[in-house]
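Next up: the structures, one after another.
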Structure P
Amino acid sequence: MPNYICIGVPYYLGEARAERQEVEALRRSGIAAELGADWLTIAPDFAGAADPVVAVNQALAQAIQAHADKTPVVFANDCASCLGMMKGLEAKSPAILWYDSHGDFNTPETTPSGFLGGMPLAALVGRGNQRLMRGLDLEPVSEADVIISDVRNLDPEEGVMLRGSEVSIYETLDALDAAPFPDKPLYIHFDTDVVDCAEMPAMSYPEPGGPSLAESIVSLKRSLRRGKVAGVLFSLWNGALEGSDEAQEATLELIRALR
């Protein structure tokens, strides 16, 4: 088993919300001990950054860099933490494997909602507003080094842009498992909403259908075995919604795939 460090990011798009206790619930569960790892919760310097999302991602990047001899397993409340993850792993120049029911490939010009959480993958490859990337001094990733699976709900313009990009798209886990991966270290980004919401409730943006929990665990295990993993990030459920206890248990089963 790799030498892991578990890192908690208990913020939602730069905000600390009292009702969001998902990260703390995982810490209390003892999952770090199951992985043979220490646990670290980040402490952003909000006063020292112009943007709270940048502050959170700076703190995450610094935590990863301070434990560069370990493989980070990050637990975050939103997908924008991928920016700090990639900054922290910058020296390893990893490719990205992105499990998600959404594309997160919107830009300010394509988004129908303006939701920042629907834009981070596009930002990582240099599309859209690069304010957060500049705040982290983070260079864009090559689209050819990105693999995404499921994406069963794409906004219209987002879908056109994603399918016109160099990102490799696999709409089923079976297709993903048979696909070639870049010959590089791998950052695995796992948004738990990729799992069918019948088994993974309490999602802020639930998408019916998709892979079962068992299928997702098998796919994650296969991806972990296929190359050197630079880090893994799990984007979590919403503890304020019905079914949060079930979602926590399902997420723990996913995390145990790392053992």
Structure Q
Amino acid sequence: MTSGRERALTYSEYLRVPELLSQQRCLASPEVHDELQFIVVHQVYELWFKLVLHTLDEMQRLVTAGDEVSLRGAVRLGRRIESIFRVLIQQIHVLETMRPADFLKFRSLLNPASGFGSLQFREVECAFGLKDSQLAAAASSDPRYAELERRMVAPSLCDVFYERLAALGLAVVAPGPQRTDDERRRTLASLRTLYDEPDEHPLEYDLCETFIELDEQLVLWRRHHIMMVERHIGDKPGTGKGVTGDLDGIRYLTTTLTRRAFPDLWAVRTVLTD
């Protein structure tokens, strides 16, 4: 008897473990041992992406608020995302325990599915400010595609951060196709004042360095992903055919290494005075 109180919640019920464990459905017949680990690792990625998006949205709200407590909170949440990215990199090495021959036993079953179709990863890119309509279209079959479309047109974390810098009196214009060369030069000159005197606006400076760290971790994840793909399939075409035009597989993935969500924060280091 519980004296009228509800039965105590169990660990399994709170986390919905039975439902979670029922979502791994292998396709290969006869069974291929490594297909389960391939599915689990990618499903875990999607769970991490969900948490990253949840955290990025709150981080953006705090940067928009702009008061001292909010900015400190944004820096703290940025460190959380950085920690998640480090875990994402380590997960790649789990996939590397799979032999190329074993992957090829079920790889054909993935066609035309591809990592390009991860709507949540495209949302993460959009939230940072890395918006690509062609890649976004690759996830158009996802039931949540409307959410990605919303993020494609909504202000990004980069956008609201530049608004915060402008509120300090800095003559900055966020990166984008409409920004002129003169606006870029003025932006770098303004950022240089922030970097030359970091103690003048310490919280904004801390945010800059937080964003640099997140950008770096994202690039490192891409690098490790490329190496993992090359270890498994070499220069074979990817399963997401037609998504990236004339480039495919490793050749396309390599081009992503130059993408930066906060390019000005990298470029300002070049113009700092000695």
**Item:** Which of P, Q leads on distance in nm of label points 7 Å out along Cα→Cβ at positions 17 and 89, largest value
**Value:** Q
**Prompt:** Of structures P, Q, which gives 1.9 when distance in nm of label points 7 Å out along Cα→Cβ at positions 57 and 185 is computed from the coordinates?
**Reply:** P
**Item:** Origin of the value -20500, where helix-only ellipticity at 222 nm (-39500 (n - 2.57) for each DSSP H run of 4 or more, over all residues; to 500) was derived from one of P, Q
**Value:** Q
**Asked** Comparing distance in nm of label points 7 Å out along Cα→Cβ at positions 105 and 169 across structures P, Q, which is largest?
**Response** Q
**Item:** Given 1.03 for Rg/Rh (Cα atoms, Kirkwood Rh), calculated: source structure among P, Q
**Value:** Q
**Message:** If distance in nm of label points 7 Å out along Cα→Cβ at positions 9 and 177 computes to 4.6, which of P, Q did it come from?
**Reply:** Q
**Request:** For mean count of other Cβ atoms within 10 Å over residues 73-80, find whichever of P, Q sits highest and give me its label.
**Result:** P
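Each value in this text was obtained by applying a stated rule to the coordinates, not by laboratory testing. Because the structure is predicted, anything quoted here is derived from the model rather than measured. Cβ atoms are built from the backbone, for glycine too; each structure is taken alone.
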